[in-house]
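So, here come the structures, one by one.
Read-outs throughout are calculated quantities, based only on the coordinates presented, and are distinct from any laboratory measurement. Just so you know, these numbers come straight off a predicted model, no measurement behind them.
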Structure P
Amino acid sequence: MKGDGPDRLRWKVLRAFGALPTQARAREMRDRDYVWCLTHMALDREEELERLCPSCRARAEEERCPVCGRPAESWEGAVNPAFDLERFERLRRGERT
C-alpha cells in the first residue's frame, strides 16, 4: 500500500465491505475502526500466502498487470499493455468514444 494516504486506506476498507462513504455505517466508523479492519485484512492476506508452497507464494507476491498477468518486472518502463493512447487522447480532447 505504498504511497496511500488515509483516504485511500479508508477506501480500501469501504470497497472490501461494499460500502459507500455516504452510508450511515461508513460515517459511523472512526479511524481506529479502519485501522482494525486494515490490520485484519493484512493478516488474512498473510494467512492465505502461508498456505501456499514457496514457489506459488513468490508468484502470488509479485506485482502483476491486472489485464494480462505479466509480472511488473517484465513491463517496458512500467507501461500498461492495456492502455489505449489513441482513446486517451480522444477523451482528453473531449471527444466521444
Structure Q
Amino acid sequence: MAWYNFDMPIQLSDDELNRLQENSAGIRCEDHTTKRVYVLMDEDVHSKAMAALREQQDWKAIQEGIEAADAGQTMSLEEADVSLREEFGFPSAS
C-alpha cells in the first residue's frame, strides 16, 4: 500500500475542476476497479464537516455519560484509581 503525502496533492483534470465549480458540496468519484465511491470536495468544506461530526460525537458521548450516571453506573474516585493503576501496571497509591 502506497503512502499518500498530503503535502503533494493530486492534480485534478479539467473535467473534475469544472464539475467541482458546478457543485461546491463535492462530486462522487468511482474507482473503476473496485467500484468503491469517493467524494471529492474542497478542503475547507471537508474540514468543517469533520469538525461538525466530531462535535456531534462528543455531545453523544457526553449524553451517554449523563445517562449512565443517572442510572447509577458510576464508580468512586478511589475505585477508578485502583482500576486504572491495575490496568496500566502503576503501583498502588498506598
Structure R
Amino acid sequence: MRTKRKPDHIKQEDWDAVDSPELTDEMLQRMRPASEVVPEMVEAYRRSRGRPPKEVTKVAMTVRFDADIVEAFRAKGRGWQTRMNDALRSWLREHPTA
C-alpha cells in the first residue's frame, strides 16, 4: 500500500488520526457520481463558482482599425481597449443619429 505525503498545512497528529480504509473493488463498483447522489448540492456548488453575470455584457468581434489609431491608444499603456471603447461611446453621444 502506498502512503500519501502529508500536506504542509496539516498537523502530523491530525494526519495520523484519520483512519481511511483502503477501497475494495466492491466499494469502487458501488460508487456513484455526486451529481446522482446529491444533485442539489452539486448544482448549488456550480452556481456559486465563477464571476457573477454582468447586466451589461460586451460583444466579442473582429474589427480592423488603421495602424496609427491602434498605436496611439496602445501608446498610453494598459487599458487601451477600454479607452477606445470610451472614445467610441463619447462619439455616439455627440452624434446620436449615427
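As an exercise: helix-only ellipticity at 222 nm (-39500 (n - 2.57) for each DSSP H run of 4 or more, over all residues; to 500), calculated from one structure in P, Q, R, equals -15500. Which structure is it? Write out the running numbers ahead of the final one.
Working: P: -15500; Q: -17500; R: -13500.
Label of the source structure: P.
Looking at Kirkwood radius over Cα pairs in Å, point out which structure of P, Q, R has the largest value.
For this comparison of Kirkwood radius over Cα pairs in Å, the top structure is R.
Identify which of structures P, Q, R gives the largest calculated value of Rg/Rh (Cα atoms, Kirkwood Rh), for residues 12-67 alone.
Details: P: 1.12; Q: 1.20; R: 1.34.
Result for Rg/Rh (Cα atoms, Kirkwood Rh), for residues 12-67 alone over P, Q, R: largest is R.
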